[in-house]
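Please treat every number below as a calculation from the coordinates, not as lab data. Not measured: the values here are computed from a predicted model. Cβ atoms are built from the backbone, for glycine too; each structure is taken alone.
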Structure I
Amino acid sequence: MTLFSANLGFLWTELPLPAAIRAAKRAGFAAVECHFPYDIPPAEVKAALDETGLPMIGINTRLGANGPADFGVNSLPGRQDEARALIDEAVAYAAAIGSRNINAVAGKSGGTAEAEAVLRDNLAHACARAAPHGITIVLEPINQRDAPGYHVSLVEPAIETIRAVGAENLRLMFDCYHTQIMQGDLTERLRAALPWIGHVQFAAVPDRGEPDQGEVHYPNLLASLDAMGWTGPVGAEYRPRATTDAGLGWMRAYA
C-alpha cells in the first residue's frame, strides 16, 4: 500500500506550518515534509508533529544569499563557508524537530568539475554533522527547464556523487517530476536506483499540479514501486491547481 507525505512547501501554504501539519493529518497523509521551516520556532513544529503523530520526512538547506538565483550553494566554489553554515543550521533544526532527512540543495553551478569537487566536500561535511543525530542527507537531481544551470539534473551522475562521497547516510532524492522531464523511463530508472534512494517525490508532468493527469500514470508507477519493495511514504510535492483541499481527489485512486 502506498503511503503519502504532504510537502508543505507547496500544500496549504496559506497556513502557518504547524496548522498545515494538522491539515495534512486531517486529509489522511501519513507524513509531512517541507522546504524552509526556519522562520517557525522548532518547538512549535515539534509540538504539531507530536500532536498529530506524523513524522517529518525532510527539510531543505536554505537557497543561499541570492535566493532562487543561487538555488542552493553547496556546489558553488568560493562559498563553502556559507554552505557549511547553512548545513549546520539545517542539521540543528532537523535534530530539534526529528526530521529524518535534509535535502542539501546543490545550486546553479553550471556543472563544472570544480563545482563537483566543492559539492562532494560539502556533502561529506553535511553527512558528518548529521550522522550523530541519525539524519540522512539526500541529493536531488532537478530539471534544467525549471532551474537552468542546476548542478545535478540526472539520476546516474547523482548516484556517482553519492558513491564518491562514500557516507552511509547520503542517499538519492528521486523526484519523478524532475526525472520524467530530463530522462523518462521512470519504472526502470527507479528499479536501478532503488538501492541508493532515500526518498521519492512526485507531481504531474508537465504542469507540476496534482498527480492525476499528464504524462505519467502514477497509479501504475507507484504500484510498481511498491512491488520493488519500497515501504516509505512518497512525497506529494505538487503545486495545487486551485486550493489544496479542492485537489485532494487524486488520493482516492490509492484507497
Structure II
Amino acid sequence: MFHATLDSSKTWKQIVDALATLLTEALFTIDEKGLTLRQFDPAKAAMIDLKLPAGVFQEYSCEGEHEVCLGVDELTKVSKRMAGDDRLEFNLDKADQRFEIKMLGAAERRFKLQLLTPPDSKGKKPNLKFDVKAEMFADAFKQAVKDIGVVSIHVKVKAGGKMLTFAGEGDTGEAEVALKVGDDSSLFDLEVKNDSQAIYALNYLSDITKAMSSDSITLQFSSDQPMMLEFAIAEAGTINFILAPRVERR
C-alpha cells in the first residue's frame, strides 16, 4: 500500500521534467522513508539519482517496499494536464497494476497509469571521489553551457586555484567562460584538492540544464572522471546527474 499527497503540482512537474531529460522509463523505489530513483540513460553515458524523502509530501504512508516502473512519456503527458493550484494525490494499486495520480482542484481528475515490467538490473551509483567541488548559481552554469555551444559540441571544464573555466572549440572558433570566486561572482565557493580538467558532451549538459529548477547547483569532478551535478528540489529532495567524460586520446 502506498498513499501520498503533494500540495505543489509545480514540484511534481519539475521532477518529471528532470526524468524526461534522460529516461524513457522511470523505475521508482518507494518505501516508508520516501521515494527514490537511480537509473542510467539508455546509452549508459549518464545517470540520474533522485531522492524525495517522505517529508516532502504533506501526507505519506507506505507499507513495505515497492518498485514502480512507469513510462516517462505518459508521466509527461499527465503532468502537462496539471493546473498550477492543483493538489496531487498518489496511490498504488498493485492488484490492478496501476499507479494513480489524482488532481484535486476546480475538478477532481484521475489518471491511472499501467505499471511496466522493471528492468533486470538497477543502476548502481559509482563510488566517486572528486578533486573539485564548486557551488554556483544555476543560471551561470546554464549560460556557460549555452556560450560554449555556439562553437563546440563538447565542454572542457577546468579548475585550479580560485578559477573555474568552461571552454570549447570547433571549426568556427573558440569560446571560454571563466568564473572566479568573489563577492560579485556567480561562483560563490570552490574547493580544489588537485588542479583538474575533463571534457563532457554538450548535448547532455544542455538537456540537464533544462531540468535545473533551483537557484544554485553543486558541481563536482576530477580529471577525466565523471562529473556530478546536484541541485535541490522541494527543499528536502535532491537530484544528482552523473555524466561520463569524453577521454581524449593522447
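Identify which of structures I, II gives the largest calculated value of distance in nm of label points 7 Å out along Cα→Cβ at positions 72 and 104.
Top value of distance in nm of label points 7 Å out along Cα→Cβ at positions 72 and 104, among I, II, belongs to structure II.
When mean count of other Cβ atoms within 10 Å over residues 112-119 is computed for each of I, II, the one that comes out at 14.1 is II.
Work out the source of 5.3 here, i.e. which of I, II gives that when distance in nm of label points 7 Å out along Cα→Cβ at positions 64 and 192 is computed. Derived from II, not from the others. Among candidates I, II, the computation of helix-only ellipticity at 222 nm (-39500 (n - 2.57) for each DSSP H run of 4 or more, over all residues; to 500) that gave -5000 used structure II. A value of 52 was computed for percent of Cα pairs over 22 Å apart; which of I, II is the source structure? Structure I accounts for this read-out. Here P(r) over Cα pairs in 5 Å bins from 0, in percent, for residues 96-135 alone has been calculated and equals 5, 22, 26, 19, 13, 10, 5, 1, so which of I, II was it run on? Among I, II, the structure yielding 5, 22, 26, 19, 13, 10, 5, 1 for P(r) over Cα pairs in 5 Å bins from 0, in percent, for residues 96-135 alone is I.
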